1. Using the calculated result 22 for relative contact order in percent (Cα under 8 Å, 6 or more apart), pick out the matching structure from I, II.
2. A value of -20000 was computed for helix-only ellipticity at 222 nm (-39500 (n - 2.57) for each DSSP H run of 4 or more, over all residues; to 500); which of I, II is the source structure?
3. Taking 41, 30, 16 as the value of semi-axes √(5λ) of the Cα gyration tensor in Å derived from one of the structures shown (I, II), identify that structure.
4. Here mean count of other Cβ atoms within 10 Å over residues 209-216 has been calculated and equals 20.9, so which of I, II was it run on?
5. Where does the value 168 come from, among I, II, when volume of the Cα convex hull per residue in Å³, for residues 129-256 alone is the thing being computed?
6. Given a value of 14.6 for mean count of other Cβ atoms within 10 Å over residues 81-88, calculated from one of I, II, which structure does it belong to?
7. Suppose FRET efficiency 1/(1 + (r/R0)^6) of positions 65 and 225 (r between Cβ atoms, R0 = 30 Å, to 0.05) works out to 1.00; of I, II, which structure was it derived from?
Structure I
Amino acid sequence: MKKKRKIWSIIYHIIVCGIGFIMIYPLLWMFISSFKHTNQIFLTADQLIPVEPTLENYINGWKGFAGISFSVFFRNSGFITIIATLGAVLSSAVVAYGFARCRFKTRKILFTCMLLSMMLPFQIIMIPQYIWFKRLNWIDTYLPLIVPFYFGQAFFIFMIMQFVQGIPRELDEAAKIDGCSIYGIFIQIIMPLITPALITSMIFSFIWRWDDFLAPLLYLSKPSAYPVSIALKLFSDPSSSSDYGAMFAMSSLSVLPAILIFIFFQKYLMEGVSHSGLKG
């Protein structure tokens with residue numbers, strides 16, 4: 001019986017490792033191809049290991065375009081991502097606390113509307129938002145990419161709300177007896193206890209904002225203001241030759257922040273997901 005179980009365990013791990021390798025292979029191929037000469041990338045596409053490794057693609061890619069270094073695009077993405085993520089997480093935590101702990105007449109209606117907003121694709125509200133931001137003279141600025149996230153995000157509100165509801169109300173009552181206000185309870189009691197949910201929201205928000213392509217494409221027209229997601233597209237020019245080597249090199253660098261964030265905060269991510277009702 002033990003021998004049979006061991007055999008099935010080995011088969012299971014082989015299958016999982018195989019599927020994992022298939023999923024990660026495109027990323028691995030892109031990273032290794034970034035060390036090949038541009039004219040050899042597709043000629044030797046079936047060869048994973050480069051014959052003559054080179055750092056030329058990283059050097060050329062980092063130079064950027066029209067005198068704009070690629071570091072500028074990284075800085076732009078970092079600014080947008082960090083500011084928008086802070087707003088999304090903090091505002092969602094406040095709204096989630098209100099839904100979970102405060103009782104008011106329109107609570108159920110507002111909560112239902114919030115859930116419905118999760119089902120609306122971005123393409124539906126894209127044109128009304130653009131008209132609105134244009135009238136506010138926000139086009140060609142970072143405001144359309146940052147300000148909307150300071151009004152809470154439905155997904156994060158729902159996730160944090162599930163976490164808050166799992167905290168015993170006795171803690172709130174004890175804090176009230178000690179003279180703590182509703183704001184003090186949120187800052188001193190609730191916030192420290194929902195740290196895993198906040199970090200989980202931060203990871204999701206960071207990755208989504210960092211990889212966002214459509215919104216910057218709509219609202220930004222100055223190359224010096226482009227984030228990494230838009231700048232990578234500039235390497236591909238249908239009207240002339242495309243520098244795929246530099247594109248793969250900068251793409252490899254662009255995925256590093258998301259990978260590092262996931263690695264360092266994986267513990268909190270697993271805890272946040274398991275306690276927020278998002279399993280299965």
Structure II
Amino acid sequence: MNRRPRVAVLYLCTGAYRVFWHDFYPNFRAHFLPDCERTFFVFTDAPDLAYMDRPDVRRIEQQALPWPYSTMQRFDAFLGQAETLAGYDYLFFANANLRCLRDVTAAELLPDAAKGQTLTVVCHLPYYGKNPIFHPYERRRKSRACIPYNCGTWYVAGGLNGGQSAAYLELCRELKARTDEDLRRGVIARFHDESQLNRLVAEQPGRFRILGPEYCTPEETPTGREAVRVLQKSHYIDMRSVRGPARRQNCLQRKWGAFCENWLPYLWWARDALLRRSV
């Protein structure tokens with residue numbers, strides 16, 4: 001009889017994000033990889049959370065960091081448990097505000113080793129099927145996350161990813177090294193860890209099983225086909241207290257922003273193609 005794969009689910013909930021854990025655990029326990037043996041590693045600053053007495057839950061003390069360091073430096077937290085996590089077959093990180101709408105099985109989520117895949121990522125719905133020149137990649141060449149306009153195919157979400165334990169820990173080490181290098185230069189990538197991940201996918205797409213956006217679909221843009229929903233954070237927490245107030249723009253600034261977003265990418269693509277830039 002074949003042994004069920006052992007999976008560690010990595011869950012970060014510090015500060016205001018602790019509110020999601022109460023419903024996350026029973027939902028993912030019932031529907032996320034139900035055909036695997038799972039253990040939930042909860043990285044939190046909460047002295048006490050629901051379900052901490054469950055045999056499949058491990059609480060890891062984690063200091064709450066200010067935005068955006070809380071998301072950029074999650075790899076440090078995971079690597080702090082590397083010795084323990086290496087004993088699992090697979091590791092999967094899930095954002096605090098994810099909810100499964102049906103069973104998500106190993107066959108549809110785990111990377112296919114026969115195809116050379118060791119990791120799994122999920123496409124981001126708003127950019128799925130769009131011309132890559134309009135993807136919100138980091139474009140500044142001074143960042144390790146930079147992807148030229150003539151490169152890239154997919155834009156993947158940072159909220160759900162994983163893979164074989166050794167490969168995922170190596171992914172964490174690589175993304176940490178790139179993030180740390182940027183920070184030493186005074187650079188923060190456009191979408192932080194998500195930008196760094198997209199650069200790595202652009203460099204080495206063969207390592208990844210790249211799934212459609214039904215595994216990370218925002219609540220505000222339902223498709224009727226979603227397997228995993230991303231809950232709207234602002235329905236549960238005051239995002240201004242986490243990220244600060246949004247920058248207000250006047251009419252001229254909004255028009256210039258729209259022009260830069262919808263028309264300038266064609267010019268930058270021609271420049272990068274002419275210069276034969278690559279990742």
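1. Working: I: 29; II: 22.
Among I, II, the structure yielding 22 for relative contact order in percent (Cα under 8 Å, 6 or more apart) is II.
2. Values: I: -20000; II: -9000.
Derived from the structure labelled I.
3. On the way: I: 41, 30, 16; II: 31, 22, 19.
It traces back to I.
4. Details: I: 18.1; II: 20.9.
This value belongs to structure II.
5. Values: I: 147; II: 168.
Among I, II, the structure yielding 168 for volume of the Cα convex hull per residue in Å³, for residues 129-256 alone is II.
6. Working: I: 20.2; II: 14.6.
That value comes from structure II.
7. On the way: I: 1.00; II: 0.30.
Traced to structure I.
FYI, it's all coordinate maths here, none of it is from the lab. Please read these numbers as outputs of a predicted model, since none were measured by experiment. Cβ atoms are built from the backbone, for glycine too; each structure is taken alone.
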